[in-house]
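There are structures below to look over.
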Structure I
Amino acid sequence: MNVAFIPVRGGSKSIPLKNIKPISGKPLVYWTVKAACGCKYIDRVYVATDSDKIRETVEGFKKGVEAELFSKAIVIDRSAESASDTASTEFAMLEFAEKYEFDNIVLVQATSPLLISSDLDCGFEAFEEEGTDSVLSVVRQKRFHWADDKNGFAHPTNYDVFKRPRRQEFDGYLVENGAFYISSKTDLIKSQNRVSGNIKAVEMNEDTFFEIDEPSDWVIIEALMKKNGITAPNEMPEIKMFFTDCDGCLTDAGMYYSEHGDELKKFNTRDGMGFKLLREKGIITGIITSESVDLNRRRAEKLKLDILEAGCQDKVAAVKKYCEQYGVNLENVCYIGDDINDIGVIEIVGYGCCPADAMPEVIEVARFVTKAKGGEGVIREVVEKIVSV
């Protein structure tokens, strides 16, 4: 059995929680997990982490529109010792090898988002060649190297300064790019190293020379991903039903009272236009809220919504009820919520969203987080994404 091993820790010093920081529309770790899951020679993809946030993020990949692709992914724990600043990657690999059964392992580095499945396919094909014990990924560089001698004078190390080759005539040299390494379990344990014995190098695209270590790398690699067509899939399913919570989404969650004790709420008129655009596309609209106040009823009537579920204590059950009533699949539902009682719905619908100022637990599970805060046009921002598809 061939397995991929992707070690990711939460304690990065240069970029805190960099493994789940978005790049090209997805968390950094998404890209290498996707590449590994798409490799035809890999049976299981193990993501080892010490972070609950990273665990939740990776497990979230298995709930989206690419759930089938990510079915190979398994999130496992790694010890605090293996996730320390001083621990080597080999330490984490050997820790994994002690606990899990496999024949061959490919170490995949999460900091290499330019890696694609076909690169790993080529790696395993090279690994299967007779006499090969290990494989590593490289890129070919065509640059002239110099080094100082003991007297402090510089000398070329890979070309004749009097016979400078043209680029097309220069073979260059191979550089380890850190994307992946393949070895058998037996050789890993015996050598205590990611590669050993007869090692073959598999060349990758020259752009994959770059890894993400510092904040400046982010800009470079994101541009290279765009250049190479590595982009996030369109995660917008066809939306047939649109629900939102009220307070914190349609409003700023503030509670206002007149001097007579009357409760007041501030709604955003741009959201009204958003609901109008949804109606024009024939999308069923509604508010599902735990509150039961007349203000919400009047607002729903003014917006000409199809549904108002007030005083709702089980939002998941309510959404499922209306899906059955209208013959709509959960995959075709958009829901916007901002607090922990919205998480269940956000996780089961096709397009779960939240405002920028939603609770952190909600932001972690939402597929789309608006730039707007609650009451500042959240619904309109989500609607713009829906109607532009």
Structure II
Amino acid sequence: MPVFSLDPVQTAWCAELRALAGRRLRPLAERGEAGRVNRPLVAELGRLGLLEKVFTSSALDLCLLRESLAQGCTEAETALALQGLGTYPVVLAGTERQRARWLPEVCAGRAVAAFALSEPGAGSDAAALALRAEPDGGGWRLTGEKRWISNAPEADFYTVFARTAPGPAAPADGSAPADPAPGRGPDGAPGPRRGSRGVTAFLVPADRPGLTGSPIDMLSPHPVGALAFDAVPVTREDVLGEVGRGFRTAMTTLNLFRPSVGAFAVGMAQAALDATLEHTATRTAFGGPLKDLQSVAHQVAEMATRTEAARLLVYAAACAYDTGAPDVPARSAMAKLYATETAQYVVDAAVQLHGARALQRGHPLEHLYREVRAPRIYEGATEVQRTIIAKELYG
């Protein structure tokens, strides 16, 4: 059921989170090294009990958590989200031994996780994975490459998706695969596809022999890197869930986290809107405050309206997930699509209304302007979300 307002407890919790982000998390973020995992920040998230909430909260509360942190400290929000994304497959499909080994360490902020799905030739088309899991006695050897992996190469363990066997492709929402026509994918597009059956999820500790990595320098400095697998040994004890069913684990994880990516975007949009309201109310031009200029006031009104619409889409998608609604893939895709595109628009408009000062290094909007671009791509680009939505609409 859609939620159109928060109760007083939720509102108070969001206010507390925003205060924590500014008072305790932002100073740690500012002292971190650009492009590296900020372990003191991760540890503080653990001390505050926020990492544990990623795995024990409802989808709606996860969205509130990410939105609130994003308003006060985007680095803290991202660190928290990456811990959740890399670890949730262990919560979802891990054995008791795997959970006992890693979940307490992640929740305490002592271990850093990573979700290793994307490859040089398989980013948005996740069913085209090429990392090979070649049989070796009772286990496998992983050979290939992962790229654009957040927290790589510094994570303590990786949730790795590799191909143990070829098979027909599955829809991007993780539902049961259908056999496509020869030479065509499940969406009817021409060209051969190796498909998603035969993809297995593995929990791979970072110290496995043959596993190496290197950082990638990004537009907005984040810990992102490439991983090289040179016959990395894995056993059946490292499998997450069932052999050959790892793609479903990946998509179930993304269906949970996609609305909260939208929440992250809403938090950034709200931060940009708040800064713009303050600036346009106090900055004078042409004999009065900027807010008295109709062109400015109408722009701010549009920013506020789109932000609120994005927020409601995110909350509705989270509630659909929490209630087990059948349209979760479509709602998650809509929320992620609209919220990330809206945040890009709102932050860009805020920069325009602030003028050159917003482009100065260190200005909050300069920071948001770099941060806001990536969410339109990761965890399924905007174009992929539209494809998911359309496929759901047409059944």
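Read the figures in this text as sums done on the coordinates, not as results from a lab. Given the structure is predicted, the values throughout are model-derived calculations rather than measurements.
Out of I, II, which one gives -16500 for helix-only ellipticity at 222 nm (-39500 (n - 2.57) for each DSSP H run of 4 or more, over all residues; to 500) as computed from the coordinates?
On the way: I: -9000; II: -16500.
It traces back to II.
Work out volume of the Cα convex hull per residue in Å³ for each of structures I, II, then name the structure with the largest result.
The maximum falls on structure I.
Upon calculation of percent of Cα pairs over 26 Å apart, for residues 71-198 alone from the atomic coordinates, which of the structures I, II produces 41?
Value 41 for percent of Cα pairs over 26 Å apart, for residues 71-198 alone corresponds to I out of I, II.
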